Structure 1
Amino acid sequence: MVAWHRSRSADIGLRTSGLILWMAAWAVLARLFAMPAPAGIAAFGCAAGGFLCASAGSALALLGAHLFDRIETSARWR
């Protein structure tokens with residue numbers, strides 16, 4: 001298997017996509033806060049979309065290619 005995520009360009013691309021997801025989360029949450037009080041199911045959809053975009057964007061922007069690093073687990077967890 002080719003380790004595409006080990007290159008510098010992949011790291012920059014992953015971090016850039018994280019920033020794009022942060023911007024998308026900001027836009028969705030701004031829409032959520034602009035809704036009137038009894039918004040209903042649309043408010044739940046905006047909240048869920050904002051949470052998912054912010055969570056994935058944080059992971060990608062902060063870790064980049066290190067998101068795919070292998071870690072050592074103890075024998076107890078194997």
Structure 2
Amino acid sequence: MEGAIEELRKLKGFEYEVLDRRNLSIRLGVRDPDMEAMVKRLVEIHHGFVESEAPLGQYDSQKEKARLNKIAKEEKKKAKAH
């Protein structure tokens with residue numbers, strides 16, 4: 001865990017807090033997939049495990065909206081084909 005903390009200190013764009021000797025809390029200011037992937041990989045390299053405790057309401061609603069748009073497009077294609 002010490003190696004992961006040292007690497008996190010070198011990066012910018014998020015906050016982290018050591019909760020205990022086995023747990024870190026990492027909070028990103030802005031949702032950035034590249035930064036999320038970098039932090040996740042950094043923790044995994046240092047033999048850690050990443051789990052999200054973020055509220056999923058906004059993410060779930062965006063994903064559902066994208067799914068519904070995809071279904072609507074497929075239905076339009078089927079209607080044009082017939």
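One of 1, 2 was used to compute distance in nm of label points 7 Å out along Cα→Cβ at positions 4 and 28, and the result was 1.6. Which label is that? Source structure: 2. So Cα extents along the principal axes in Å, computed for just one structure, reads 50, 36, 20; which one of 1, 2 is that? The read-out was computed on structure 1. 1, 2: which one has helix-only ellipticity at 222 nm (-39500 (n - 2.57) for each DSSP H run of 4 or more, over all residues; to 500), as calculated, at -19000? The read-out was computed on structure 2. Looking at relative contact order in percent (Cα under 8 Å, 6 or more apart) over structures 1, 2, structure 1 comes out largest.
Values in this text are rule-based calculations from the coordinates and carry no lab data. The structure presented is a predicted model; accordingly, all values stated were derived computationally and were not measured. Cβ atoms are built from the backbone, for glycine too; each structure is taken alone.
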